[in-house]
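Structures given as structure tokens follow.
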Structure 1
């Protein structure tokens, strides 16, 4: 039930995202305002990720998630009321993005840390793949349904559906039969002390630090792909914008195929699998995409890139869930979120500068060689080679 509720909630987010952008463009018609809105949604994740991780290790995770998703649902319901009354102003959109992003940043580490308590240790990889598949199916279908719902019921209807999806998610969380998050006896240190102890724990774990480094490189390469691909298709290849849609479809097929494969095949040597997927993504994905001028080659390349990305996206949280002590798990996922959130603006800025200065093919070549180099260096790290 939780998987279905989480997927439906992700679908609601995708539906609302279309309405959110449409409202902003109707109010301003400004690309700068849209960039500001996207940045506003990311900033709380940078500011609050570590705090969210510490909370996930201090309080009952299920209760934290119930409270956070109740707040998100109420925020969305209030916004739906404003939209249905045609009373939305620009500051409402920014305020919603800030509050919604903040609550999400506080809640996300708790969900990641809770999942290992719901399934047997030996089935965690399959569970991670299943939830990730649900998230990606929602990300694919949500915007399409959002466009349809926007035409039929307006932005208020889209927001109302998203509010309803949080009610479904809260019901799914309440239905769980899971023990309370264990809390050490005696007086607890402050939350800031917990954040500090979590960072000190991470510094003593070579495998974790190596995986976080790989995660950062994957995010930087992904940002390069997101920025350079539309320019490559329309400018370098001279294709119509509709062809870019084919590339996005191929990427989605890769995501779904990679997720299904990771759910079906149990991986024992996780470190080697992650390093191998990075090297293969660079060699078989980024390099052909940059060097070939054939659309067919490019479609296969992006399919492989996103399919191979699912290897690390599934195996990393599965490794954390099985190897990091429960008392530190929330803080490790909070640190992971911080790395991911922080690299969004940095990655897009670097990728934009590289693609704008050198052109899309050199930028993609650089991303491919970066992945291959880091994967090769990773083989020199014993903690990564032996990762299981």
Structure 2
């Protein structure tokens, strides 16, 4: 039986068209795009066409696209590359940021900056009133993800960016858009942000490649040195075959985003129905499975409360049935730390450990959800037998 992958916010398999594109360019494009001979010119042409194609998908100017090794590097460049080398100054950080943003701002705190985390409302949305209160001209950087990688919440980045422009003077606004590409309309100019991070392997593209799109007023500088590639912001020879494959993956995701929104909604409803019949006696009371509901969620990322033991136990049992789900962010899967995103939602540590992530891509079908539902019920029965 084919495995059912429902951890697609962590990574996604290569689209066959993207794989063919990657192999073709590995076979045919051998030059260094910085070389001044014909092979270098050909490589540079391929790369610049890919840059134009990717820019169209995110509403940015082609010259603003900086290719990186992935979303983590793009976030680090957008955060660390956009403030002075040392404090003082204030930085406002979204309450559910990915570790690549959160730990980058923690480094800035060690360098003398005053770093403050924004808040969520009770319904899981960004608290814009609190954010407004914390803004003044001392704020040098605001960073807020567009779509939560753990909760699926679509945050009001456009409104927050407008507030920052009005209240913070020469602020740099960075946005982690990794989970937004291919799921919602994505337009850097419309959002009004200064830098936007995206990644290839979340949209059926190759691993090890991402990009940072920069707004016209961005003040981002390099973190590494050694060459003039990518406008001097990311020195090193570019991976042209993967860049070509990334741009195709982005184009497919962008063009198919509305159809994906519809199919993801169907899959989410199927999952919600499947969860209604799953419950366990836990801590002397009946505990049922359910999707955490936050305002403004994309349909393709579902934070699911699973009853009884920690979600990791469910994860390993489901794996035996060929169903693969996520627990927390994949980038922190080896850490015992409770998810800061779930704590920001108001859950205690015990409840946060009961949250699993079911996430879909455009390849997920209702049949996949049906298989997962059967597996969930089997695991529930086996766990119920083990209950004291």
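What follows is calculated from the coordinates using simple rules that are stated; it is not laboratory data. The structure presented is a predicted model; accordingly, all values stated were derived computationally and were not measured. Cβ atoms are built from the backbone, for glycine too; each structure is taken alone.
Largest in FRET efficiency 1/(1 + (r/R0)^6) of positions 205 and 277 (r between Cβ atoms, R0 = 35 Å, to 0.05) among the labelled structures 1, 2 is structure 1. Kindly point out which one of 1, 2 the value -29000 was derived from, the read-out being helix-only ellipticity at 222 nm (-39500 (n - 2.57) for each DSSP H run of 4 or more, over all residues; to 500). The structure behind it is 1. Structures 1, 2 were shown, and relative contact order in percent (Cα under 8 Å, 6 or more apart) at 23 was computed from 2.
Starting from the value 1.00: which structure in 1, 2 was FRET efficiency 1/(1 + (r/R0)^6) of positions 93 and 133 (r between Cβ atoms, R0 = 35 Å, to 0.05) calculated from? Present the calculation step by step, with values, prior to reporting the outcome.
Numbers: 1: 0.70; 2: 1.00.
Structure 2 accounts for this read-out.
Computed over structures 1, 2, distance in nm of label points 7 Å out along Cα→Cβ at positions 69 and 309 reaches its largest value in 2.
Match the computed value 11.8 of mean count of other Cβ atoms within 10 Å over residues 221-228 to one of the structures 1, 2, and report its label. The structure behind it is 2. Suppose you compute distance in nm of label points 7 Å out along Cα→Cβ at positions 5 and 357 for every structure in 1, 2: which one lands on 1.5? The value was obtained from structure 2.
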